[in-house]
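Visitor: Below you'll find the structures, each written out as structure tokens.
Where a number appears in this text, it was derived from the coordinates with a stated rule and is not lab data. Being a predicted model, the structure only gives us computed values, none of them experimental. Cβ atoms are built from the backbone, for glycine too; each structure is taken alone.
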Structure P
Amino acid sequence: MHLSLQGKHIAVFGSSNGIGHAIARGFAAEGCCVKGFDRSDCAGIDTVEGDVTSFDQVRAFAGRFDAIDHVVFSVGVGSGKFGFPFWNLSPTDWARVLEINLIGAVNVAHAFAPGLIARGAGSMLFLVSVAGQIGSQTDPPYSAAKAGLINFMQCAAKDLAPHGVRVNALSPGMVRTQLNQSVWAAAQSPLPDDQKKPYEAWAAEKIQKVSPMGRWQTVDEYAAMAVFLASDHARNITGQTINIDGGQVMHA
């Protein structure tokens, strides 16, 4: 399939690790001009170091583009604590998670929307999570932040559609990332030593429990979908949350 993305200008937030890094590499492989934004440098990708919670920094990054075609927000942090039941956490555990996962995405949308509107084309893509669709009890602040982001994506899609700009969300399930490992660590921390499980054993058990297909998803699968959603083949796809989750979330 010819995606006709060569020479397009792509901004990827969270480009240094995990899914975001795979997405940045995926666009680069299509001949796109990719610029990354993350807390640390990204090998092989022109990267600006910054903080998505700073609108000034995000807006300054947007100003580096003479033209922008597609924007990807692949940023996610958890509370670092096991939240079942939710009162295992304190209300003070929520602010940072919401600020990065939700307000960070809002900052990106505000910074790049004017340029996309002026061009009358392009797209935004937000990485969310199955946790934002099912009310996962593992980390309530993270679940709530991603649920809020799904809703904001739909609002943005409605606002930008008359300007020819599409907005979608991509929802991962079980994928080997630092965030997934942090979920394992948080789940193990309250357990006595004789009940703690190594990461591989915990993950294998969880996959069999929550995923009908019973297998890991990979970062390259998200990269492939992100690239497709930026192409003209997806010109009528907007306001959608697309799950790559092995069937973990199924809607009747």
Structure Q
Amino acid sequence: MKAYHDQHFLIDPNAVKRIADLEDVKGKRVLEVGPGNGALTRALLDRGAIVHAVELDGYLCEQLADIFFDEIETGNLTVQQGDVTKCELPAFEMSVSNLPYSASSKITFRLLECGFRVAVLMYQSEFADRMVAPAGTKECGRLSIMVQTYAAVQRCFELPPQCFSPRPQVHSTVVKIFPRDPIFFIEDRKRYADVVRGLFMHRRKTVRNCLKGSAGMLDPAWVERVIATLPDEILKSRPEALYLEDFATISNMA
């Protein structure tokens, strides 16, 4: 089976069942990103979900329209062709999706902007590892900090390449994401995102040098005030050694 837009279609019925059974979807409005061949779509519909599927590939959208003609007619399924990182999305309570590897980060941040109760999402295992890497460890990065600032992440299980067609070169991991308010107050979410991005652009440098190197992204006058105010303990640290509270403290500085 050909891969469309970096998609690897689920072909293992047990894997599909495990994903679909992780949350009670009956009567829930469920967003599915990248439905592909419709295997997970079918499982969600069979469990009583009202599914809105967003698929980038027009050919796959036509296939889905044929396969699920009855469900579309009854209003239990809507198939939308579009780029989920850009297109308008309806309100949804949950997302259950096998995400394209190459767009995982952009799609995750877009979903977090929308607001939902819980998401069951499949990622490349290395990506999932980075999502759950604790702040203050060498494994953490921009993805870890940004996701954990606005959500709790729970690893569920791993799937081997043979569960997919075509087979990927890596294992995949299914996680649950529960959106929540930040643990530490964030005055300006855009500035917070810019601070985190700026610091991890040069993660092997000290916070002081990272901030200096981010003057094109952050207001230079603001950067100077922050460097003059922050304690040396933080300024001499590397970004990977900081905790969520530290990122909030830096971004909230006037």
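Visitor: With distance in nm of label points 7 Å out along Cα→Cβ at positions 55 and 199 coming out at 4.2, pick the structure among P, Q it was computed from.
Guide: It must be structure Q, since only it matches.
Visitor: For structures P, Q, calculate FRET efficiency 1/(1 + (r/R0)^6) of positions 95 and 135 (r between Cβ atoms, R0 = 25 Å, to 0.05) and state which one comes out highest.
Guide: Max of FRET efficiency 1/(1 + (r/R0)^6) of positions 95 and 135 (r between Cβ atoms, R0 = 25 Å, to 0.05): P.
Visitor: Further question: On distance in nm of label points 7 Å out along Cα→Cβ at positions 23 and 151, which of the structures labelled P, Q is highest?
Guide: Numbers: P: 2.2; Q: 0.9.
Sorting by distance in nm of label points 7 Å out along Cα→Cβ at positions 23 and 151 in descending order puts P first.
Visitor: Quick check: 0.75 is what I get for FRET efficiency 1/(1 + (r/R0)^6) of positions 103 and 191 (r between Cβ atoms, R0 = 30 Å, to 0.05), calculated from one of P, Q. Which structure matches?
Guide: Corresponding structure: Q.
Visitor: To which of P, Q does the computed value 17 (relative contact order in percent (Cα under 8 Å, 6 or more apart)) belong?
Guide: This value belongs to structure Q.
Visitor: Once distance in nm of label points 7 Å out along Cα→Cβ at positions 31 and 239 is calculated for every structure in P, Q, which label goes with the largest value? Mind showing how you got there, number by number?
Guide: Details: P: 3.4; Q: 2.6.
Structure P gives the largest value of distance in nm of label points 7 Å out along Cα→Cβ at positions 31 and 239 among P, Q.
Visitor: Right, next: I have 63 for percent of Cα pairs over 17 Å apart, for residues 47-182 alone, calculated from one of the structures P, Q. Which structure is it?
Guide: Going label by label, the one that fits is Q.
Visitor: A value of 58, 39, 38 was computed for Cα extents along the principal axes in Å; which of P, Q is the source structure?
Guide: Numbers: P: 58, 39, 38; Q: 65, 34, 30.
Value 58, 39, 38 for Cα extents along the principal axes in Å corresponds to P out of P, Q.
Visitor: If you work out Rg/Rh (Cα atoms, Kirkwood Rh), for residues 111-166 alone for P, Q, which one comes out largest?
Guide: P
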